[in-house]
Structure I
Amino acid sequence: KDDFKELEGYFPIRFYHLEEDNLLVVYRLTYEDIPDKKNYLYYLLQDEDGKILSDPVLRLPGPRYASYTVEGSYPFNAMHSFPFYSRSLFAITKGGLLLTANGTDFEIRVHDPEGNYVRSITHPFENKKLDIERMKDNYERTGYMSQLGEGVVSEMLEDEENIPENWPALNQMLVDDKNQIWVSTIIDDEVNEWWIMELSGEIISTFKWPVDKTIETVKNGFLYTREVETETGEEKINKYQIK
């Protein structure tokens, strides 16, 4: 990290194995630094010893957060990234192509291994309207993020000046072991519609899948999901056969 001064306040959150034993490492800001700095995700090439090999290959917008100062005996700044905020999506192909999207529209940008823009994959898509009052009611009813304190999430939303009119188009993106692109689109509160595409952008198929069964990876004819037990709150990995 000493090789790149802009990484001050950043820490690694994920890495991808590349050829020649190199890594593509993703850095993000610590929560403490987010209010005072522009929030980015940096993608850097590093060798197996951790040495940074070049300037950032990619710099993408970091997660957007709403904040609210909770008063009391021990005041603190509560922060939360709401699911209706668009966020940067990233995936890497077997050949080393870098895929990025900001989620707002159905556009996937294709970059070469050095981060240079090559082309875009786009498809027509009508974003779902965001009913913020319904969201507030649902949050209050379910106790959403109640660990922040009673009523804090509602106060965050009241103070938020830039609530979007629509949900993002894209919610998640990954590449399977056949080098096919999988992206989930937001169409409903309960389910997302997943699109499977060739690297060219040609659509192979689409299917609907429950929002609460997050697809983590797809390989060997199975998809693996991360799910939370309703009663215990325990996370578990489930395996589903692709038919």
Structure II
Amino acid sequence: MNAQDALRQSLGQRLSFRDRLPGVSQIIAPIFYEDGDMIDLFLDTRANTPNRIRITDSGLTLMKLSYTFDIDTSNKQRLFERILSENQVTFEGGEIYVDSSPEDLGISLLHLSQVIAKVSSLQYLKRQVISNLFYEQLGEFITKDLARFDPKPQYAPLTDRPELEADWVFPLGQRPLYLFGVRDSSKARLSAISCLEFQRRDIAFRSVIVHEDFEALRKKDQSIITNASDKQFASLRAFIEDGRKYFDREAA
């Protein structure tokens, strides 16, 4: 059974193929981008690897994406590649692909198409870039503008609860300052749980929360994080504007 027959057997007869190159055929299937265009998918059997068949976009996803979203910085490039890696597809030479066994061709085709649709969503990529930039910008400000306070990243004071950690610790006197960056309700709840458990264990510390957007949190999570923490900055901009003065006072 050849690759085309194996794919038809897996997904039914709603497939057709167009030969593009020797060993490469385009898959014509009712699988679409959110704008209604058909997702470009190809069978590539040129590798001649026993029991392995490649399903690929032949580089067309990145080309299509470039019309509306420029991957023009190293951060965006790393993020784009990380999304693909986390979704267990390969990105190489501008091409997104998976290598599949003949019996799993149908599952692999659907998985690859879902990943391509996800990364091709402009809003999805924008959200990922913005959220990633929040933590990068917070870390950059801390390491440059607050460096004299000797910040250390990812500090877990409880050896039996390593999942409860502050994003940064500042060893200011007898009560170090634990800083948590909060981008969403999930991180707000985890930060609150961490602070409350540290308090329950009688750890001497002060907590600072730096929000991406405090008002974007659900009201319940706003209340939880407010009750658990000592100090909050409602946005990264507010922290950048007033953070140095706050640390000066705390260190005095």
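Where a number appears in this text, it was derived from the coordinates with a stated rule and is not lab data. Predicted model, so just to flag it, every value in this text is computed and none were measured. Cβ atoms are built from the backbone, for glycine too; each structure is taken alone.
Given that distance in nm of label points 7 Å out along Cα→Cβ at positions 68 and 164, derived from a single structure, equals 2.1, which label among I, II identifies that structure? Please list the in-between numbers first.
Numbers: I: 2.1; II: 4.4.
Corresponding structure: I.
Here distance in nm of label points 7 Å out along Cα→Cβ at positions 60 and 92 was calculated and came to 1.2; which of the structures I, II was it taken from? Intermediate values should be presented prior to the final figure.
Numbers: I: 1.2; II: 2.2.
Source structure: I.
If percent of Cα pairs over 33 Å apart is computed to be 25, which of I, II is the source?
Working: I: 25; II: 42.
Structure of origin is I.
Comparing I, II, where is FRET efficiency 1/(1 + (r/R0)^6) of positions 44 and 228 (r between Cβ atoms, R0 = 30 Å, to 0.05) highest?
Details: I: 0.40; II: 0.05.
The structure with the largest value is I.
Assign the value 0.00, calculated as FRET efficiency 1/(1 + (r/R0)^6) of positions 28 and 148 (r between Cβ atoms, R0 = 30 Å, to 0.05), to the correct structure from I, II.
Values: I: 0.90; II: 0.00.
It traces back to II.
Can you say which of I, II returns -14000 when helix-only ellipticity at 222 nm (-39500 (n - 2.57) for each DSSP H run of 4 or more, over all residues; to 500) is computed?
Details: I: -2500; II: -14000.
Of the options listed, only II reproduces it.
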